[in-house]
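These are the structures in question, set out in turn.
Where a number appears in this text, it was derived from the coordinates with a stated rule and is not lab data. Everything numeric in this text was worked out from a predicted model, so none of it was measured. Cβ atoms are built from the backbone, for glycine too; each structure is taken alone.
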Structure P
Amino acid sequence: MTGPTSNPNTAVPLISVGMPVYNGEDYLAGSLQSVLDQTEGDFELIIADNASSDGTEAICRDFADRDPRIRYVRNASNIGAAGNYNKLLDLARAEFFRWSNADDLLAPGLHERCLAALRAHPEAVLAYGKTVIIDGDDKKLRDYDDNLAIDDATPSARFSRYFEQVGLTNAIYGLMRTAAVRRTHVFGDGSLPAADTAFMAELILHGSFVAVDEPLFYRRMHEAASSHDRGDDSRQTAFWSASQSKFRLPVIRQHLKYLRRAWRTDADAGEKIRLTGYILRRLNWHRNEVASELVGALRRGSK
């Protein structure tokens with residue numbers, strides 16, 4: 001357990017924490033404090049403010065003035081959540097990395113416990129703790145079983161089991177190996193929905209996920225959260241890309257992206273073929289959505 005590094009501008013920290021935020025004044029101070037209260041204090045906290053128009057900037061600058069581990073970056077315009085998440089990874093300097101939402105809370109031991117899990121499991125690329133769902137007043141709503149401790153030996157087995165088990169993507173706010181994260185497409189360009197789910201699917205191609213058996217992450221569910229209504233395409237496109245453009249052929253394009261990533265892994269040819277077979281089966285399972293996307297594209301093209 002360590003305190004603040006003496007000079008974060010020159011010393012490379014152990015962990016890089018990236019906090020994306022847009023108009024987050026309601027919960028931001030509490031979220032920032034829960035990062036600063038970590039028992040493993042050898043980290044940098046990078047805040048990427050997506051051109052907030054509320055009191056976010058003032059809160060961030062106040063915290064940064066008081067703690068040298070904080071680096072505050074403000075975007076000149078809203079680049080969408082996908083671009084902001086990606087930017088934080090680009091700015092990270094440490095061996096280990098995690099994103100930290102501006103409305104969620106952390107148990108003080110998240111860094112310490114997840115770091116120990118990754119060190120004990122060198123084959124793992126992500127470690128996460130149990131999730132507790134809370135409301136806007138910090139009250140517990142329920143425990144949530146992420147069920148993503150996936151340690152199969154092969155990428156194809158991990159990839160398929162991930163899709164069998166994934167629900168909420170809370171595990172993404174655990175701790176990851178930065179090198180593994182940088183081998184993925186990260187959150188893409190914002191033109192596809194559920195970029196967090198897709199990112200984790202790519203990440204698991206490169207190693208296992210390990211769970212820490214204690215509550216470490218407190219996910220806040222409230223109406224302003226991006227996850228409040230995943231079925232609202234307008235809301236999701238505005239969130240991921242900061243535009244009003246509709247998602248184009250999302251199912252088809254996402255599976256083509258999975259195919260490209262599968263063939264860029266270090267897996268042998270047999271594994272790549274097994275991954276290809278599974279991805280094509282998934283496309284077949286979604287054939288009604290695929291047909292609808294193709295019909296819609298043809299109609300748009302005929303106008």
Structure Q
Amino acid sequence: MLQFDLHRHAAHPISGLSQIAVRYDVILCDVWGVVHDGMAHYPDAVSALARFRAEGGTVVLITNAPRPAGGIERMLRRLDVPQNSYDAIVSSGDVTVSLMLDRGDKAPHHLGPPRDNSLFREVAERSGRPDPRVPFEAADYVVCTGLLDDVNDRLEDYDALLHRMRARQMEFICANPDIVVHSGERLIYCAGAIAERYAALGGPVVQAGKPYPEIYCRAIEAAAQAQSQADGRAAKPRVLAIGDGLATDLKGAIAAGIDMLFVSSGIHRDRLHPEDRSGIPLDADTLSELLGEYGVKPPMGTIATLTW
């Protein structure tokens with residue numbers, strides 16, 4: 001297991017985004033766990049992003065939610081996230097739509113809840129064809145957006161289906177590489193947890209979001225487009241990623257060569273803030289243990305919750 005000495009490697013705690021904002025032109029901000037918890041938005045977080053924009057910065061929300069950006073925007077409106085807190089949205093759902101379009105006439109089977117049906121409506125609209133989904137027996141590959149019932153299902157409930165897929169060497173497109181997320185106080189499994197089980201069987205898995213490169217390329221392109229529309233800037237932007245996941249946000253930022261601000265009261269809060277989500281100072285030794293477990297280098301800095 002890797003171990004990092006945080007006294008030698010930079011992972012400086014900061015109290016607010018204002019301490020480092022001047023160093024960056026663009027923020028790529030995670031959504032679930034940083035901007036909202038699935039039930040309500042975090043007022044301090046959206047205010048911080050709005051302030052960064054007001055001072056000339058560009059904010060792209062980058063999320064592993066398995067729906068196209070339009071669906072994410074509608075969800076953010078329902079959670080009262082103000083539109084002045086971001087310039088653009090890039091989702092793993094957007095990447096998944098492109099992956100399906102790339103497969104042409106091949107037919108997918110959807111493994112996931114009906115709330116993610118917008119993926120397939122988007123493919124139909126962009127291809128000019130009917131909804132591409134077919135029953136499992138007729139499918140060429142599977143698109144997984146999550147558990148069918150993320151409240152009551154267990155991961156092992158899917159093993160029989162995964163073995164059938166493996167026998168046919170069916171490609172598994174994972175539309176959300178997250179393993180778990182918090183929904184309020186409840187921890188729920190995501191598509192990434194099923195993808196792990198399929199990969200362990202030797203099945204071919206294609207991942208559509210963080211920490212993989214395509215979503216970062218799209219987010220930086222979206223930022224460049226927003227900047228160009230705003231003031232015509234063409235210089236290479238200074239980019240900061242903000243997120244709460246070590247396996248997704250931090251690993252992806254490191255691979256993309258981007259500085260990352262780690263929000264410690266998100267998905268890893270039970271380890272890093274076991275008694276109170278943000279009231280207890282982050283323990284460097286515990287963070288070092290977690291970094292070792294995930295095999296990632298320390299982030300540029302840490303913050304308990306995103307605030308200005």
Quiz item: When helix-only ellipticity at 222 nm (-39500 (n - 2.57) for each DSSP H run of 4 or more, over all residues; to 500) is calculated, the result is -12500; to which of the structures P, Q does this value belong?
Solution: P
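Comparing P, Q, where is distance in nm of label points 7 Å out along Cα→Cβ at positions 17 and 113 highest?
Values: P: 1.5; Q: 2.8.
Of structures P, Q, the maximum of distance in nm of label points 7 Å out along Cα→Cβ at positions 17 and 113 occurs in Q.
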Exercise. Of the structures P, Q, report the one carrying the highest value of mean count of other Cβ atoms within 10 Å over residues 105-112.
Key: P
Quiz item: For relative contact order in percent (Cα under 8 Å, 6 or more apart), which of the structures P, Q scores highest?
Solution: Q
Quiz item: If distance in nm of label points 7 Å out along Cα→Cβ at positions 153 and 201 is computed to be 2.6, which of P, Q is the source?
Solution: P
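Tell me which structure, out of P, Q, gives 0.20 once FRET efficiency 1/(1 + (r/R0)^6) of positions 57 and 177 (r between Cβ atoms, R0 = 25 Å, to 0.05) is calculated.
On the way: P: 0.20; Q: 0.40.
Source structure for this number: P.
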